[in-house]
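Computed from the coordinates by the stated procedures, all read-outs in this text should not be read as laboratory data. Keep in mind the model is a prediction, meaning the values are calculated, not measured. Cβ atoms are built from the backbone, for glycine too; each structure is taken alone.
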Structure 1
Amino acid sequence: MIYMRQFRYHFFLILMMICCCHTVNAQVCIIGRIVDSEQIPIVGVNCVLLNLSDSTLITGSTSDLKGRFKLEAKEDKEYILQLSSVGYEKRSQICKPGNLGNIVLNEDTMLLDEVVVTPQILNTFGNKNQLILGETAMKVGNNALDAISSLPQFKTDISSDALVTVDNKSILVLIDGMRRSSRELKMLKADEIKNIQYYSNPPARYAHENIGAVIDVKTKKKVDKLYSLYLDTKNGITTGYGTDMLSIAYRDSLNMLTAAYFIDYRALNDNRMNNTYSYDGKINEYRGLPGSYNGQYHIGQLTYQRYQGKNLFNAKVEYRKSLGKQEYEQELMGQNDNSLINSRNLQSDYSSVSADLYYMYMFNQNRNLSINILNTYYHSNSDNILTSKEGGYSFENHIDNKSYSLIAEVLYSDKFWNGDFNLGAYYQYKNLDQKYNFTENSTVDTQKEYVYADYSNAVGKFSYNIGLGLENNHYETATNEKFNYWVFRPSLSLNMQNNKHSAIRLTASINSSIPNVGDLTNSIVTIDEHFYSQGNTALKPYYYYYTNLGYQYASDNGIFYIAPSVTYSYYPNKNMPILFTEGDDIILRITEINNVHNIGASLSLNYKPINWLVLHPFYNYEYITYKTYNQAVKHDFHNAGINIQFLPKNWQIMWNGNLPMTLVDGDIYTRMGFNMSTSVLYKFKSMSVGMEYIYNPNPSKVYADIKGFSYAEETKWNNFKNLVSLKFTYYFYKGKSRGHARKRISNTDKDSGLININTAK
């Protein structure tokens, strides 16, 4: 018993000593959290502790995913704490052991017009990567689009200039939280980019949209006044081809006013369409004769913003206009009389006007409430005429659409338990009035309500993002049928970053897609004398399960980067284009198909053997299986290419190449041919001049083969086979501007009511 009492006594003394030692150690630890001016954590800040008396080094560390740091001191006395990070002003302060709380690092305004050299480090958190443009990326191209597309996660489509992921996912582009297009990235200089928030799987806020990924380009803040002008042009010298834009801006301490105009045009005169339609017992083979395409796409924007105190108001008016006219003739082969000519005239256009209003109230640095209202009006039409000059047949399809939409969204953002929390509600109403062939009228009404919540946090090396969304779709089709569907959209991302060089992420989500209003009509588009496309008023929204496992590694010296990933998607039901036989006619109709499986793998590499040379190869693979009413589809998809960057001093030489690939959707296959581009650019101060060559001999071939019917449609754009264009960019800016608060939400309506098959392209 005595021994037991002694044991308890000594045990109690030892326990007290441990607690005292722990307390002492806690008192000689310096901890804190490093954030920017918007209270966003800064990752990878160098934190150094120095002796106050002689500035000798005591210890050092870097801030973690939440901006936190911990430095072990030896004594309870005053020290010098030094903080430094690329793009921010260095900070030194005298401190004693304890919790220093939030420490703000201000952006280094002296670096706004300088190239920033950064090591290639990973910064991953939950479902996003934070990307920083280093020296190499800053040199690439004329603008932000060129610079971003040079990163190993992205590439630019040669024909459309659209930014896509390296595994061909579409990207929603945001600039400071405002919804933009890939083209509008051209209005931004690369050295104005602070960082890029990249979401390989869209957050809950955007989960109701049919997009593959999201990037939010954060720009640097400035002070005083700023006037700016930006001009970017690319125009062909071998054919009618051009992309031109002009942007002007004024900002002071309270107001910001910007105006921008964009035009994209094509004037092609040697398009050839080779088509073959094989019916039971009959073949219509058409050899393409020289045809033409003329198209213009205009965007005009005017934006006003006022930032005062805790209030931010933003108003934007936008006008869009698209005009397209496609004319070509085809000679019907196998006939004795070569004058038997098939002629097609397809003309389409749309115009839209939208008014966008936004208001945000900031309770404090972490808590704010945003409201966005968007009204959009569309007028679109299409005239599709197919005739035989011998008088054998003539088909005319005329469509006239008028549509109106209202989008409203409310978002509340706050911090809970040191994590980021978002709660929002979204509403969309869209009405389409369609007149078909001047006499037949139909109306489609759609409504969508979407409530979502999103939370991100970290525990040590692990970070996570949880997204929840509940969506209700209800619409009335052209045949007065009413539908009402509920969709649950949960998502989970688990991320582990072992160090600044490697990270692994697992993402799982339930996503959904709703039909476009143009697909819900009864409209008919004649393709051949017994072959036509028709809408489907019975289409329903569908959902699918998505899982992705990805790994990233970046070397410390920025020489090497690798990112492999595997993906699995399962669609219990999916809307796909299917061929049907009705009497002597063949109908192409979007139809629901059950049990679609998709297995994919992707590999992206980035290798920089010397300072002026970067190699970026990529490879994507997909295996898709399903059964249509006509066949069992088991398709292997391969996509490979490489981007090579030569960057000697002020010069830039780029080469992009993509091998052929074949896509499948329902009964329809699309083969994209080999294409490549080469560009040479010289940059001098605020100007750059250059030349681009595009080789795209066989843009696409669409084909299908079922029992009793097969067809192949091959497009040859001879004007694009060897396209040479000149490029010029000029920036002008004077003064500096106060950094305005940024919009947190932004919306758009891009559904004109026209579908792909009745749009000139």
Structure 2
Amino acid sequence: MTIQVTKRDGKKEVLDLEKMHKVVFFACDNIAGVSASEVEIKSHIQFYDGITSSEIQETLIKSAADLINEDTPNYQWVAGNLVNYHLRKMVYNSFTPCHILELIEKNVERGFYDTALLEDYSSEEWEVINNYIKHDRDFNISYVGMEQFRGKYLVQNRVTKDVFETPQMAYMLIAATLFSSYPKETRMKWVKDYYDAISNFDISLPTPVMAGVRTPQRQFSSCVLIEAGDSLDSINATSSSIVKYVSQKAGIGVNAGAIRAINSPIRNGDASHTGVIPFYKMFQAAVKSCSQGGVRGGAATLYYPLWHLEVEDMLVLKNNKGTEDNRVRHLDYGVQFNKLMYERLMTGGNITLFSPNDVPGLYEAFFADQDKFRELYEKAERKTSIRKKSIPAIDLFSAFMNERKNTGRIYLMNVDHANDHGSFKPDLAPIRQSNLCCEINLPTKPLEHIFDEEGEISLCTLSAINWGNIKTPADFEKPCELSIRGLDALLDYQKYPVLAAQLSTEKRRPLGIGIINFAYWLAKNDTNYSNPDLELVDEWAEAWSYYLIKASADLAIEKGTISGNEETKYGQGITPNQTYKKEVDELVKHTERQDWKGLRKQLKETGVRNSTLMALMPAETSAQISNSTNGIEPPRSLVSVKQSKHGVLKQVVPEYRRLQNKYDLLWDQKSPEGYLKIVAILQKYVDQGISVNTSYNPQFFEDEKIPMSVMIQHLLMFYKYGGKQLYYFNTFDGQGELDINKLNEEQLAPGDLDDEDCDSCTI
């Protein structure tokens, strides 16, 4: 019987096995250690009359992907090439891409591209751009990267699964969109330079930018910080704001610590307050009410102080104990600490709990003025008329650590460090919270209603520099400048669903540039997490930070200083490597290798374009498309397993063959201390925060139990060196990493996978 193949246009033709062989051989061409025959044999394609060409392609892709393991890692490129071939046939009905202007016109007509693309550039300019695109760079993207592209980033109809562009088209259109407002005399240079930087993976962009820039949607900020005040109007405005931003792919940080405790009098005793938990449930419902652009459900971290009267009940909201009334599991929680809390722990003292409304000024001083907080706190402890509860500090810290260990999702924020070592003057613009993933530190004010111009919602727009692509510290200059210019332009291009967010962004223009591929950078520099070369980390972090600040200072001269410059330390000529905790000098002697003196003088004279510049976010998806290791995190294995919309994906660390013995894998590390020292050095140069995880392998402890004393020791170490926020608590379950050679998707448990939580913050 003659088997007919159904083509993408619905036409049928006789099955041509030779054509299939050519595709597979093409995908394997010039790749060492792979076999086209092996891909075909493993595919086990069951041909039937009417089989679609797409089904054949998907089967071959899965076959090549299944062959990826530590012995044959290069099948990641074979599978990636097959995905690339499949996409080109789907988008262009040919292996050869069409002219970019043709693609734009089609996708504008479909409603997938912004009409501004046709308005801002002439056909002559599109001709220049078309001739500059390097479509072959698509073959530099591995399998996991290509799958993330087609699953999340490429413009598509998510119902029919039809894709309408390929990676290089997306990269070029992002570059063209971001620099469309630049003068015509210079913008083509910036478009080309930015395109080269993002398509060569020097710069990584977050999901909202990658998926949204060039489309009619114009909300690209990854992180949204919203503060709730102690009133029903403010709580309702917070819920409304959450809904608006969750629906547009943003990760949410909610500060709700000001809400008064249960049984507090309302209206002079006319009623008794229900406490915080019902309102936390309300925020949870708001977060889960909208999916992130149809891609996944929303996510939020809610922040509150350790000294809140309801803290004992709040700490256990995420676990499986208690009654349903006392569970709010679908939020993550960030608990706020300061120096006084740690002192009480170190001296064996007690922590006194208060309802914020019972001690006027205490909650505000907690962030803005540590001396005043201490004064008000100790005075309130002595005052017998104030409702309070006293708990041994060790008990409260232990409860926090137990919940953090058991759930993995109870985070920490040191609010004094966030303010002392941040961009802003605490008395004018205090930092009261962080974001979903614990790396953003921006001022917020509660809204009394959704149109409130006096309230402040803070947004942060993210990207990251690929340290693995940098050869010398001086090489940071160009990608740092491009990162700043690209994101700064985006702030003017995007729209703002809530007025308080727009006004805040216009006033502060905050950016957050992070790091990816750090583990690879360590490996290729012959150092590691367990025993790091901290001098080397310091030298490179200094250059990275210097060039970011310099780029924003130069841009301020060109495009204007922010209106909120007077509320920043930058406006005073103060840089992050002046306000860090000096205990870090115990790790590395303080040295200034760059022209900080000249830069500080410039900042004093002309100010800064962006109030914040650095934030070290988790980097999952963008690291995958860049063939990089995640953020600053150690890899869990040389070939790690990732979860995606397309199922289970396998990612190989960069330069696996040459450097496999140099990588310091997460679960081989006996302690997080080396990693925390690296974090301390990086934080020295960072004006916002770092998404820091603590990870433990119980196999290295007696009876395979992590002692509370060890966990608290690392907590104190983190505080000593100026740490701001702690994110995940990871524990190895002792079952061993997945044997990827025997991987069976059906047998995987959710806990076996490296999954990402937030498409926005994890860039």
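Quick notes on this one:
- When semi-axes √(5λ) of the Cα gyration tensor in Å is computed for each of 1, 2, the one that comes out at 44, 29, 26 is 2.
- Ranking 1, 2 by distance in nm of label points 7 Å out along Cα→Cβ at positions 412 and 460, the structure that comes out highest: 1
- Identity of the structure behind -1500 (criterion: helix-only ellipticity at 222 nm (-39500 (n - 2.57) for each DSSP H run of 4 or more, over all residues; to 500), calculated), options 1, 2: 1
- Between structures 1, 2, the calculation of mean count of other Cβ atoms within 10 Å over residues 436-443 yields its largest number for 2.
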